[in-house]
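Trainee: Got some structures for you, see below.
Read the figures in this text as sums done on the coordinates, not as results from a lab. Computed from a prediction, not measured in an experiment: that's the story for all the values here. Cβ atoms are built from the backbone, for glycine too; each structure is taken alone.
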Structure P
Amino acid sequence: MVTIKKASELTGVPEHTLRAWERRYSLLVLSRTASGYRIYDDEALARISAMHELVQAGWAPRAAAVEVAHRPLSDDARVDPHAELLAAAADLDASAVARVIEERFAHTGFETVVDRWLLPAMHRIGLEWAEGTVSVAAEHLVSNVVMRRLSAAYEAVGRGQSGRPVLIGAPPGVDHQIGLMAFAVAARRAGLPTIYLGAQVPLPAWREAATRSGAWVAVTTVPRSRDVARARRVVECLGEERLPVWVGGKYQHLVAEPPRRLGHNIATAAATLAAQAIGPEPADA
């Protein structure tokens with residue numbers, strides 16, 4: 001069960017649109033907390049995502065709602081979509097963790113798996129760890145397997161893209177990089193040349209990369225509230241180099257302007273940045 005804010009992040013549908021869909025169509029029947037807040041289960045999220053896909057493809061919302069309402073639910077909407085991964089993690093079975101993750105990517109597009117299953121799974125594991133039902137070792141195991149899978153996907157796209165690159169890295173002191181690495185893969189798949197700097201990138205390294213790479217934009221992340229000041233220092237540092245910065249991550253909204261926010265949907269973020277890409281410098285520049 002998740003709140004409307006988290007449902008919006010997971011599906012890419014704005015909160016005001018979710019409220020409108022609930023009000024206008026019979027597609028969603030939601031539970032509410034004792035305080036009256038909407039809560040969304042896996043079935044609701046699956047229906048929202050399916051309707052969103054149809055609307056994005058050009059369907060009228062009412063027609064999309066009728067279509068989705070008559071579709072049978074997938075197995076993932078009827079059962080816990082993360083149960084197998086959590087069980088493999090609890091057993092510290094690295095092979096099983098890798099198999100579960102690989103099976104997901106084998107049957108669905110990269111961005112869809114990341115946005116609708118992988119990042120929610122990592123959030124779920126974090127919650128289970130906080131509650132003591134998943135060990136630190138299990139959380140680290142899954143994170144490492146995921147990073148290896150994402151790194152392989154990043155290399156598989158290749159380096160053939162032309163144009164000025166996008167610098168991608170975490171602020172100094174920030175280790176969390178799964179979302180950042182997933183974005184780097186999606187950006188390459190969207191046709192953007194990228195330079196992935198990794199976790200805990202010191203400010204001097206950001207400056208050097210900005211100067212030597214000819215990048216036209218940088219991307220960083222704010223996965224925790226305490227990382228806001230760290231991300232802000234990256235923005236200020238690169239501002240001196242006249243390099244604009246886009247921010248992602250759960251707490252991106254806390255970083256004041258001028259950086260632009262990528263939002264919480266990997267596919268949309270990569271497409272947005274690709275639409276603004278700057279090509280190679282003129283030969284006589």
Structure Q
Amino acid sequence: MRLRLDIAYDGTEFHGWAAQRGLRTVQEELEAWIPRVLRLSEPVSLTCAGRTDAGVHARGQVVHLDLPEVADIDRTIADLAYRLRNVLPADLVVRRVSLAPPGFDARFSAIWRRYVYRIADSTPDPLLRIHVTPLRTELDLQRINAVASRLTGLHDFAAFCKQREGATTIRNLLQLSARRTWGDVAEITVRADAFCHSMVRSLVGALVAVATGRRDAAWMVGLLDAGERVGEIRVMPPGGLTLEEVGYPRDRELAARAAEARARRTLDTAESPA
């Protein structure tokens with residue numbers, strides 16, 4: 001029996017999603033509580049849609065876990081949702097528990113993830129201080145939006161990623177945009193089929209360089225041809241970043257999407273997701 005959990009958390013006091021010995025993480029917190037509230041004799045293992053780094057927040061994280069079959073599935077789901085709401089700390093919330101459809105994999109079935117990076121480049125609102133990054137220089141968001149169309153699409157984003165052995169840095173960037181929101185905060189939205197390690201914060205760091213006039217659009221676009229990590233790109237602080245939403249295909253396409261996502265991509269063979 002596979003369950004889907006939709007969760008949200010304030011990442012300020014977490015050392016990221018993934019369990020790490022001696023550190024407080026989102027995965028560790030959930031994997032400690034779920035067997036207790038369901039009175040399971042065996043530990044559980046959770047898989048998330050996207051591993052967030054230390055200090056990064058999530059409003060739309062998706063997780064799956066497998067449990068032994070039970071006689072009353074609806075009762076088990078209702079009990080798990082109710083009990084977790086009562087035992088989890090205030091900075092971690094399970095918003096919904098549901099039975100996952102056949103073929104669902106929180107990580108590999110996803111067709112996109114949407115992150116938003118928030119920057120206070122004017123007098124910061126104290127109510128937003130935990131979830132925005134302060135910046136002394138004003139951003140010209142028109143410069144970001146002007147270069148966005150040249151960055152979207154299928155590219156090798158190695159310049160923005162911390163390389164991992166055997167992992168591809170080819171990604172399909174589906175959306176990149178910037179706007180002003182409540183409190184005059186600058187919001188940079190980045191949506192892609194997947195992200196490699198530190199990609200979003202590095203991408204935003206390069207965009208900030210363009211938006212403040214320190215770099216031009218040609219420099220930004222040229223980074224796509226670097227083929228390796230570029231050290232001059234600033235990795236923005238984690239507190240301004242939030243995983244907002246994860247998208248999935250129709251139920252009948254979940255298993256096929258998971259199989260496709262497990263295959264290593266190249267620029268010559270990769271296809272854009274639906």
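Trainee: Comparing distance in nm of label points 7 Å out along Cα→Cβ at positions 40 and 232 across P, Q, which is largest?
Mentor: If we compare distance in nm of label points 7 Å out along Cα→Cβ at positions 40 and 232 over P, Q, the biggest value is for Q.
Trainee: When you work out mean count of other Cβ atoms within 10 Å over residues 128-135 for each of the structures P, Q, which one comes out largest?
Mentor: Q
Trainee: Moving on. When semi-axes √(5λ) of the Cα gyration tensor in Å, for residues 96-175 alone is calculated, the result is 30, 22, 13; to which of the structures P, Q does this value belong?
Mentor: Traced to structure Q.
Trainee: Ok, one more. Comparing relative contact order in percent (Cα under 8 Å, 6 or more apart) across P, Q, which structure shows the greatest value?
Mentor: Numbers: P: 15; Q: 24.
Once relative contact order in percent (Cα under 8 Å, 6 or more apart) is worked out for each structure, Q has the highest.
Trainee: Here helix-only ellipticity at 222 nm (-39500 (n - 2.57) for each DSSP H run of 4 or more, over all residues; to 500) was calculated and came to -7500; which of the structures P, Q was it taken from?
Mentor: On the way: P: -16000; Q: -7500.
Going through each structure in turn, the value belongs to Q.
Trainee: Here distance in nm of label points 7 Å out along Cα→Cβ at positions 24 and 208 was calculated and came to 5.4; which of the structures P, Q was it taken from?
Mentor: Traced to structure P.
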